[in-house]
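These are the structures, in C-alpha cells.
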Structure I
Amino acid sequence: MTTPRRLLLAVAVAVLVAAGLVWRLGLGTDGALGAADNADGARLFCTAWLAPDATDGHASGHGIVVTRFRTGGPACRIPAPVTSAGVVLGAVVAATTGPAEPAPFDLEALAAAYAGLFGLGAGIAAWAAGARARPGLVVLAVVAPPVLPLLVVPWWSRFLVSTYDEPAGLLGAAWIAGGLLAVAVTRPADRAARTAALALLAAGAVVAATAKPAFVPLGLTAAAACLLVAVGATRWRRRVPGLVAGVVAVALAASPVLAGIRYQDTLYEVPNTHDLVFTAILPESGPAALPALGLPPEAWQRSGEHYYLDLGRNVPGWTEVPGPRTTAIRAAARAYVAAHPLLLARMVHRGLIATLRPQVPYLVPTTAGARTVSGSLPVPDVPEGAQHMGVTFAYFDRLPGRWVPPTIVAAALLAAAAATVLPRRGRGRTARGLARVSGVLAVAAVGTVVLAVLGDGYVELAKHVWLASYLLVVTATVLLLAAGTALARRRPHSPLSDTAAASAPEGSSTSRPGPRPGTSVGQPGPVPFT
C-alpha cells in the first residue's frame, strides 16, 4: 500500500473508531451510558481535586452515574500514586475547565478523550499494518478484534464514563492488541511499520500496568512480548529494538506500580485478606485450611462471608485493625494456595467462569446528566454483588457456556505453541503470527484472573475479571481470524491471504519472489515472534 493511502486509511480508522465510541456511549445525549461509582471512584477523582455535584458530596450510593463534578474539591485523604487513569483525568480537567474555581467538569469529556485515544491507537496500528497488508486485511485482522467488542455491546466501553481506573486498563489492552496484530501482518524488514507497532505495544504495556495493580499481569505480558519482536533484517540487530522497548516499558512502569501496590495495601489489606480467606480458600478447601491459616475452628462458621457484611467483627480470632496479624494471615493464605495447586486451579477456573458476566449489572449504566444529584434510586440485588458467596456460586454454576472461557484459553495456547514449534513454511506467516498473538492475549487474561482471585478472593469477581473478559473476547476473535487465514492462504485474492506481493509497489524488492536476507534459495527466511 502506498504511503498516501496508508495515511488516509490510518486517519479514517482513527476518526471512525473515535466516532463509533462516542455513538456507542451516547455522548452528548440524554441517554449516555456509564458505570456508577461503588465508592472506589474517590481514589481517582481526588487526584484532580474534583468534587461530585451531589447534595451529599458523594459520587456513590445514588443508584445512578454522577457525571457532573466541580473543580476545587478536597485533596486525597491518603496521597495517591501516579496512575495512567489519573494522568488522563488530570489532563482532561486542565484542558476543559477554566482557572476559576469551582468550575464544572463532565465525565463525558473524559469519555470523549478516551475515545480519541482509542482512535489514535487504532490509527497507528492501521498505518503500521498497511506496510504489508491490503486495506481489507488491515481492517479485518488488525482494527476489528480490539475495537468491535467495544462497539457491539456497551459492557466494556460504558466504563469510559466513570471515575474508575478501568478505562485506562482497557485502553492499554486495546493498544497492546493493536500493536501485536500489526506485528503479525508485517515482517521484520518493514522497519518503520514494526517500530510503530512496537511503540504502540510498549505504550499499551505502560498504560495498562500503571492503571491499577490488578492489571500488572497484562503490562508484564506485553513487555515480555516486546522482547520477542524483530525489527530489521540483520540477524544480530533485529532483537535490539524490542529489547529496548521492553526494558523502557518496565522502567517507566516500575515506580508507579510499586507505589500503587503500597497504596492498595494501605487502603485494603484487611478486607482483601479477609475476602481471600473467607470467600475463596475456605469455601474451596473446607475447614482443613484453618490450622495453616492460624485461625480457630470456630472461624469456619463464617466461610463464604464478604468482609463488608460485618467488617470481620464476627470472625473468631480475626483482627480488625491492620497490623502483623493481617499480614501474617495473608502470607499464610498465599503459601497455602501455593502448596495446593488444585485449589489454585479451582479458583482460577471460577474466575474464568466469571468472565462470562462482564455486564456487572450492580454498577448501573444510567447517567444523571448535567444536574445536581439528590437522593438515590433503588438498585436491584444481583448475584454478582452478593455478600454471601453461596448465592454467587449457585449463580455461576448455572451459567450456560461455562466451558467457553477455559476452551478459549486452551485453544489459544495450543495454537501459539503449534505456530512456534511446528515446521515453518514460506506461506502462512500471517496465520502463524495471529496464532501467537492469541497466545499472548490468553496468557494476559489468565494472569489477570489469577491476580484477581489471589488479591480479593471472589468478592466482586465479575468486576475484577472484567478486563480479562475483554481479552478473552479479543483472543477468540484473533483465533478465528488465524484459522480463516490458514484456510484462505491458497486463495491469493482472499482478504485473509498473505498479501506481501500484492500490496508492495510494483517493481519493489518485495514484489518479486526471492530469498530473504541471510537465507539461501529454497530455504524459508527467519520468522519473528509474530
Structure II
Amino acid sequence: MLAKYSTGTIELVKFMFRLDRVKIPLWLTGFTFFTLIVPLAFLGLYDSERDRAAMAQTMENPAMIAMVGPGELDNYTIGAMTTHQMLLMTAVVAGLMSILLLARHTRGDEEDGRIELIRSLPTGRLSYLNAGILMLTITSILLSIVIGAGLSVLMIESMDVNGSMLYGASLGGTALIFAGITAVFAQLTSTSRGTVGLSVGVLVAMYLIRAVTDISEAAWSWVVPLAWSTKTEAYSSNNWWPVLLMIVFSLLLFILANYLQSIRDMDRGFLPDRAGRRHASPFLRSPLGAAWRLQRMTVLYWAIGMFVIGAAYGSVMGDMEAFFAGNEMFEQMLSGSDGMTLTDQFIPMLVIVMSILAAVPPVMAMNKLRSEEKKDRIEPILAHAVSQYRLFGGYLLLAVVNAALMVFMAMFGFWIAADAVMEEGMSLTMMMEAGFSYFPAILFFIGINALLTGFFPKRTSFVWFYLLYTFFVLYLGQLMDFPEWTGKLSPFGYVSQVPVEDAAMTPLLITLILAGILMAAGAVAFRRRDIRT
C-alpha cells in the first residue's frame, strides 16, 4: 500500500531539485557566508577575556534576551558569543527558507495545476508531498553539514568540531520543523498564500512566545519548538538531545501531513472557504479594489503581528529600567546623550528591527502583481477598460498604505506596552517620530521592487536579499565594528536614531524623492513591456 502511494517519489525529488537548482545553492551560500563571517569578526573585536566579559554584561539586559535568547554569559567565549547572538536569528531564517521552498512545491504547485498534471502520470497519491519533504530534508542535512564543517575549519580555539556540528544540526533541525509545519498547513488551506501566511504566523508566534518565556520563566520556553535550537547550548554544554527532539517532532508533523493529504480532494483544504458575494462591489471592480481583495487577510494578519511584536518589545522596557538602575557600566557607556534615560537610548536598536520587519509586508504586496502575472491572471483584467498604469498603480498604492500601517501598528503596540510598565511612561509622539523616520527608507524598498517589476520582472527576488543585507549590517554592524560605508549602502543607514538624535530631514527628503523616481520608472517600464502570456 505504501509503495503504491509513493510511486515515482525519487524522480520527483530530482525534478524539484532541478526547479530549485538556483534557489537552494543561494540559500546555502548565504547561510554559510553570514554564519562564518560573524565568529571571525568577533575574534578580532573581542580578543581578550575582559572585552568578552563586558559584552556579556551588555547582552544580559532583558531587551537583548528577548531578541536573541539566553546564552552562556559566565564563560563568554567566541563560540558562546556566536551561538548566543546568531543561532536563534539564523534559525528563524532557516525556518523561513523551509516555509517558502515547501509551500511552493505543495499548495503552490497544486494551485498552478502542476500536481494534477503529474498525477496523470504513474505516480502515487502521496508522491509529490513526500518528494517535497525529502527535498527539504536533504537541504536541511546539507545545511547542517556545510555550516558545521565551515565553523570547524575556522580553527578558533573555543569552537571545536562537536560544537560546530551541533550548531549546524540546530539549524537543520529547525528547518525540518518548519518544513513539517508548512506541509500540514498545505493540507489545511486551499491557497499557497494561506499556507505561507499561517506558517509564517506560527514562526512569528513562536518567536514572540519564546521572548516572553525567556524573560519571565525560562522553563516554559521548552514548549516552543523554535527555542529548542538555543537549548542545544553549542560550544558550552553541547546538548545533542534537543536535536533528536526536533527530528521526532518533524516526523510526527510529516506523518500528519501525509494522513491529511490521503483523505482530502485535489484543490481543497480542510479549512472552509467563505462564500463570496454573488456580485462584485463597485470598489472591487477597480485595480486597487482587486489588489486589496486578494491581500486583505495577509495585511490584517501582518498588522496584528506587527502590533504584537511591538508590544512584546515594549513590555520589556520596565525590566530594562530595573536592570539599568544599579549598573555602573551602562551608566558610563550610555551617559553621553543629554536628557535621555538609559532606557531611551536602547529604543533606536529596537525600532530598527521593527522597521525592517515592517518593510516585509509592503514588499510582499508589490510582489503580488508579479505573482498574478506569472499565473496569467492579468490579461483578463487588461482586456477590460483598465490600463497597465492603473493596474500597476493599484498595487503600488496598496504597498505604500501597507507600509504606513505596519509602522504605525508596531510603534503603537510598543507604546501601549511600554507606557504600561515604565514608571515615567512613554511618549506616543516620540515613538511615532522614531518609527516613521524609517518610512521613506521602506518606500525606497518598494520603489526598487516597482523598478524590478517594470524592467526585470524575473529579478524581483533581489529585493529580499537587499533587505536581508540591511538587517545584517544594521543589527550586527555595531557589535562587529563594520565600516560605516556598509550601512550607507542601505537607505536605513541614513536615518537618524530618534530619540537619541534629532531627525535629519535632508536625508529623509532625498530618500523620499529617490523612492518616487524608482516607482515612476517602474510604472513607465511596466506600461511599455509585454505582459507574460
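The figures follow:
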| read-out | value |
| --- | --- |
| Structure with the greatest value (metric mean count of other Cβ atoms within 10 Å over residues 29-36, set I, II) | I |
| Structure responsible for 2.1, with distance in nm of label points 7 Å out along Cα→Cβ at positions 181 and 205 calculated and labels I, II on offer | I |
| Among I, II, which structure scores highest (criterion: FRET efficiency 1/(1 + (r/R0)^6) of positions 117 and 149 (r between Cβ atoms, R0 = 30 Å, to 0.05)) | I |
| At a computed 18 (relative contact order in percent (Cα under 8 Å, 6 or more apart)), which of I, II | I |
| Value -22500, calculated as helix-only ellipticity at 222 nm (-39500 (n - 2.57) for each DSSP H run of 4 or more, over all residues; to 500), assigned to which of I, II | II |
| Of the structures I, II, the one that 28.6 was derived from, the read-out being mean count of other Cβ atoms within 10 Å over residues 125-132 | I |
| Which of I, II yields 0.65 [FRET efficiency 1/(1 + (r/R0)^6) of positions 269 and 365 (r between Cβ atoms, R0 = 35 Å, to 0.05), calculated] | I |
| Structure with the greatest value (metric FRET efficiency 1/(1 + (r/R0)^6) of positions 101 and 261 (r between Cβ atoms, R0 = 30 Å, to 0.05), set I, II) | II |
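Every number here is computed from the coordinates shown, using simple stated rules; none is lab data. It should be emphasised that the depicted structure is a prediction, and the values quoted were computed from it without experimental measurement. Cβ atoms are built from the backbone, for glycine too; each structure is taken alone.
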